[in-house]
Every structure is written in structure tokens, then in C-alpha cells.
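Read-outs: derived from the displayed coordinates by stated rules, not from any lab. Values in this document were obtained by computation on a predicted structure and should not be read as measured data. Cβ atoms are built from the backbone, for glycine too; each structure is taken alone.
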Structure 1
Amino acid sequence: MTEALRWLDRHRGGAAPVDVLAFFDRLPAVGPDTLVGRWRGTELPTGSRLDGLLPAYRWWGKEVVDAETVHPLLFCDRAGRPRPVDPAPAPLTVLRRAPALARSRPARAAFTVVRPLLRTRRPGGRLRPVEHRGVVTTALLYDRLPIVDVFRQVDPDVLLGLMDMRGLPEPFAFVLARDR
């Protein structure tokens, strides 16, 4: 196990934003070809107001077919299979300003009801090189939302991502592990 994987393993339960950013800054950049495939996602809690939202909604991960065809949000269907969901209807104002409302049981129940209607075959983003924190690396640009997910490589099958969203001052970190 590499030192980067050991750090990640020790901090699965969360870390201070400054520590996550320092770890992120030590990791190497990622090329777009590295991201091709399906990735199982988990949060890396940092105290962000968004912590806990993705698991509450049963977020599964991401899928990259190629640089132009990315499904940024996979959620499990009733049978437990990961399916792409259109991210465009996401209520970003609620997520930024009232995350407790977004975490509420009624909000989660409503998403469960509408999730089948949000399934899509169309990509919701694409990959581009982006300079972030002084390093050019691959980022996922959402097509219709002010969100950029920036990636660094922990090892060939594990990535650390930071979500950069307009109006969200603190980092939201997540880990992607290649689905074999």
C-alpha cells in the first residue's frame, strides 16, 4: 500500500479541509484517459455543508465513456444497479443555502420518486484540462451546472476529487475507486 493510500485509509472518516487540501496538493495530476471507466464514489468528509448528502441519496459514483461522454452522477435503481441521472435539475440553491432541508426525509423520499424520471442516456459533462491549485489536471465540467470536479491520482485505481461549485466556499471532497 502506498503512502497516499495509507493517508486516505486513515482519513476515511474525515479530515480538516486544510489537511485534505494539503494531501490533494501532493498528489499527481490525472490525464483524461485515466478516468475512462466506471468509478464507485464515497465522500471524504471535510465539514462541508454538503457532507452526507450524496450517501443520503444513494449516490453510486461516476462513469466516463470518453472525454466527451461523462455521466457525472450514477444512482442505484430499485434493483441496485447504477444508472446515470441527469444532474441539471439539482436544486443548487437549496444545496448551498439549506442543506439540512436537502437532507430531510421528505426531500429524500421525493428524489426516490422522481429518480426514475431523471434517468438518462445523454452525457451530463465532459473532461477538460484545468489548472487548479497551481497544477494542470483533468476536470469534469458539468454541461448545465456551475460545477467542476477536479481530480488527482491517489493510485492507478483511486482518485481524489474536489467539487468546485459557485457559491460553495469550503471544499467538498470525494474518493473514486475504479469499478472492476
Structure 2
Amino acid sequence: MILSDKRILEEIEKGTIVIAPYDRKYLGTNSYDVHLGKYLATYKDRILDARAHNQIEHFEIPEEGYVLQPGTLYLGVTLEYTETHAHVPFLEGKSSTGRLGIDIHATAGKGDVGFCNTWTLEISCAQPVRVYAGMPIGQLIYFMVEGEVETLYNKKGNAKYNGRTIKPVESMMWKNQF
């Protein structure tokens, strides 16, 4: 079950959903709009290795925007820091973003109960497109959880993305045993 705007507001009041910065005008009927932060990153190497710690280079989006190029994976970050203590958050692209040919995540659209951080975006584009820091980039949708959660994400010892950041974070696949 997806939370409605009124229910999202109730959960914010209770502290089970935290969004910072928060602005009521970005609350939709059943979602909250999030914005592109000022940092992007790209991998240093063109060939990535799932067993290696692939390094990234961060850069700030200039005032005049930055042109994304097809064939390159960009890591972005949401302006908003979020906490979700009792629901499952999903991050989806906005239709206006999609109509510009921008995908904001390859596979990682779902957060976990207890996720407390900004969202790293896996951005790709169909054709060159100029993006700007602060532009609407996606929307958070919150789902109810059936049953009790044994271990919240922010309490898991093996959680790889718990460190609070304002910059995109590279893949930590290399920390897995395979």
C-alpha cells in the first residue's frame, strides 16, 4: 500500500519519515519530489570490475549546468537527506525527467527500512541533455511494511551505504564475498 500525501505528512510529524530540506510544495498526491544535488561523479576507468574498488571522480555542477553524454554512467545525489524508519521508500524518476531521456537509477530504486542518507543516483541519458543542481530529478514513494522488521538498515553491521554524505557514492560490490 502506497502512502497518501496526508499519511506522509502524518509520518513526518511522528518522525518516522524525515526529509531535509523539506518544502510542502514538493509533496504530491502520493509522493515527494527530490532534487539533484550539486555533485556528480564518474568512474575513472572505462572498464569496471565487480570485484575491485572502482574509483570515482567527483565534480560540482556549474551554474550554467552540465551536459550529460550517452554511454557514460553518472553518479548523482539527491539534495534531500532522508530517513525512513517504518516504511519502504522507493525512488522513481519524474515523468518530466524521463521525457528528457534521463534515467535516474539502473536498479537501485528501493531503499530499506532504516535507510538514513541522501540517495545516490545512477544516471544515464538517451541523448545529450543539460542538467542543473537543484532541478527536480525524482520522487519518493513510501510503502507500508507487513510484519516487524528484525534489523533496520542503519543498524546492520554489513550495510555498505550508512555513512552520511552529500556526494555520490561508488559501488561497494567489492565488499561482497563471491
Structure 3
Amino acid sequence: MKLVVGLGNPGPKYAGTRHNIGFDVVDRLAARWNVSLRTEKFHAWFGDGDLRGVRAALLKPTTYMNRSGQAVVGALRFYQATAADLVVISDDLALPLGRLRMRGGGSSGCHLGLQDIIERLGTDQWCRLRLGIGAAVGRAADYVLDRFDPPEAELVVRVVDRAADAIECWLEHGPDTAMTRYNGDVLP
């Protein structure tokens, strides 16, 4: 079982914010795979499905961003999966809007959701897909909780689609192929 986790904050107050772009990618995958995310399990909205013979669980933690590791650890234990079976999708202030970056490991880059997962798993050696949301204008904490401006929102639709493509590639072909094909800018 592969585990695909989108990071975000639960509730309508946070829907559509920059910080919830990981949730948006999981929602896109759920729609593509006809998977319901209405079950609450592992402190997350959960569903599982099949992509051309690869079983995958989709998770959107309900613990708020900074405690995302609780859902990840619970799901990995339940499925007796390892960190190699995990990909986490998050926003990234250090990347320009429209850029994707997949890595097989590394630091949290000051992202508190990623940091919590690293601490709870005891390793940083798991795949993550970061979606650029652009550098903060003003306080970072306020910026990530803002919604995208209308011109940005048009690009975000393409970013979410391309990120979903990258996750499907990761599931079918592994992280190296996904990194080669999808790291970079989403073209206009």
C-alpha cells in the first residue's frame, strides 16, 4: 500500500488557501480515481483506491498542519508500510508559484507540517512533493492562510493537475522518474 498525504488545515475557513494546496492535490486525485474521502480514520479524511494495479491510500490530516505526523504515523502502522511507501504534498514559500519540486528526502525547509512528520517518523528519508506558492508578502503566517488572487488561481488549477500527474507517475514508476518528468515550472 502506498500512502499519499496532502497537507493542509481542516475546515471551510482554510479551504482554498495557499497552505491547503496539498489538500487540493489529494482532492484532485480522489476525483480522478473516484475515491471518497468522507471516512475519518487515522486523524485524517481517508480513502483508498487503485491506480492501474497500485493500491494507494489518500489522506488529508484533520490534526491541523503542525501535527500532520500523527495521521501519517497511524496510517503507516496500520498498513505496515514504510517511509519508502510515503509521499507528502505541501506548499513551499521558497519556490515561485507554479514550480513543483519532488525529492526523496531532506529537511523540512522550515515547514512545520513536514517537520512534525520527520520528528514522528524519526527519519527524513521519504518522498515529498512541494508546490511553490511564492515568497511571502508580509508575515509568512498570514500569507500562507490567504487565498490566491484571481490571476494566480488560474495557474493553481494547472499546478494542481500537474502535481496529481506527478503523484500518479510516482505510484507507477517511482520517485526518480517522477522527479525527472515533473520537477520544474508549470508552463503557461
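Any idea which of 1, 2, 3 comes out highest on Rg/Rh (Cα atoms, Kirkwood Rh), for residues 77-140 alone? Max of Rg/Rh (Cα atoms, Kirkwood Rh), for residues 77-140 alone: 1.
A value of -2000 was derived for helix-only ellipticity at 222 nm (-39500 (n - 2.57) for each DSSP H run of 4 or more, over all residues; to 500); which structure in 1, 2, 3 was it taken from? Of the options listed, only 2 reproduces it. Here distance in nm of label points 7 Å out along Cα→Cβ at positions 53 and 149 was derived from just one of the structures 1, 2, 3, and that gives 2.8; the source is 2. Which of 1, 2, 3 yields 4.0 for distance in nm of label points 7 Å out along Cα→Cβ at positions 109 and 133, as computed? Structure of origin is 1.
Looking at structures 1, 2, 3, which one was distance in nm of label points 7 Å out along Cα→Cβ at positions 101 and 165 calculated from, given that it came out as 2.1? Going through each structure in turn, the value belongs to 3.
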